[in-house]
Structure 1
Amino acid sequence: MDMQGLSVIAIEVLATLGETIKAGRLRREWSVRNVAERVGASPTTISKIERGDPSVAVGTVIETARIVGIDLYGGDVRGARAANAELLSLLPQRGRSKRIANNDF
C-alpha cells in the first residue's frame, strides 16, 4: 500500500485517468481554468485530478472526465448498470433479517 493506503493498482488507475483527462482537455485546447469553470471546481482541483491525486471526490473526477469527452463504460453507462443488475440478481442475498439477541440468562 502507498499514499493514503491505496494499492499500487489504484494509484496507477488514478494516474492513468488523470493523464487521459488532461489529454482530453488539451485536445480541446481548453485551459485548466476553463475546465474548472465548466465543472464548477477550482483550477487547483482540476490540476489534482490530472495528477491522479486521490483526495478529489470521485463525482468531480467523473464529471471532469465527461466534460472533456472521456467515454466511461464505453459511453454505455445504462448498459453497464443493466448488466450489473442482472449479475447481482444471480448472486445470493447477503442481508438477513436482524435477530435481537436474547441475553437474559
Structure 2
Amino acid sequence: MFHFHLDIHLAKEDAHLYRIFREKIPVAEQGQALAVLAGKVPQQRFSEVMTWLYPLIGITDRENMTRIWQSVLPPPAFAGIKELIKKSIGPEWDELTERIPSL
C-alpha cells in the first residue's frame, strides 16, 4: 500500500515539480538548491538517499541531477557520487553515459 502512494507522489513530482524546477530556475541556482537539499541529509545517510532516489527518477531527471552534481562538486567528491549513481541504476548507467559522455 505504501509503495502505491509513494509511486503516485513521485509521479506528481516528476510531472509538475521537476518540470517547473528545470524550466524556471537557472542551472546555477539549481545547483544551490541541490546543495541545500543535500545539506539536510545526514552525511552518514547520503549514500542511502542517492541509491534510493536515482532508480525512482527518469533518465532526463537523472541527467539533470548528475550534471548539477558534476558542476558543483570537486572531482574527488563527484567520483564518489558517480559510483553511487552507477551502482543504483545498474544497466541503465549506459544510457546516462550516452547523455553525459564525460562520465
Structure 3
Amino acid sequence: MRNDAARGSLLCAPLGLLLPVVAFAVARQLGRVTLVQATAATCGSLVLGLFAVGLARRARRNLEYTLGRAGGRGAARVGKLLGVLAICIGCAAALALGSYSLLRYFH
C-alpha cells in the first residue's frame, strides 16, 4: 500500500515555498514584470500551502484507517510543516498587497 496523499503533500508544499523565489527572480530579470505582480503571484503560496496541509491531513487519516500499513507518516508530517510555512508566506504577501493597494487608493 502507498500513501499517495503524503507524497502529494510533500510535492505541493515545496512548490508553495519555491513560488515566491521564482516570482521575484522573474521580476528582477524581466523588466515587464513588476514587484507588485510578483507579490500577487506569491499569494499562490497560500493556495499551495492549504492544498499541502489538506493532503497531509488525508494522509494521516489513511494511516489511521490502515493501522500504519500505508506508510508516509514522516512525509505527511514534513508536508504539513512546509505547507504551514507556505501559508504564512502567502498570507504575508496578501497582507502586503492589500496594504499597498489601500495606500495607493487613498493617496
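The table that follows gives values for the structure above.
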item: Parent structure of the calculated result -29500, given that helix-only ellipticity at 222 nm (-39500 (n - 2.57) for each DSSP H run of 4 or more, over all residues; to 500) is the read-out and 1, 2, 3 the choices; result: 3
item: Label whose coordinates, when semi-axes √(5λ) of the Cα gyration tensor in Å is calculated, return 35, 14, 7 (choices 1, 2, 3); result: 3
item: Relative contact order in percent (Cα under 8 Å, 6 or more apart) - structure with the largest value, from 1, 2, 3; result: 3
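Since every read-out is calculated from the coordinates, none of them should be taken as a lab result. The structure displayed is predicted, hence computed values, not measured ones.
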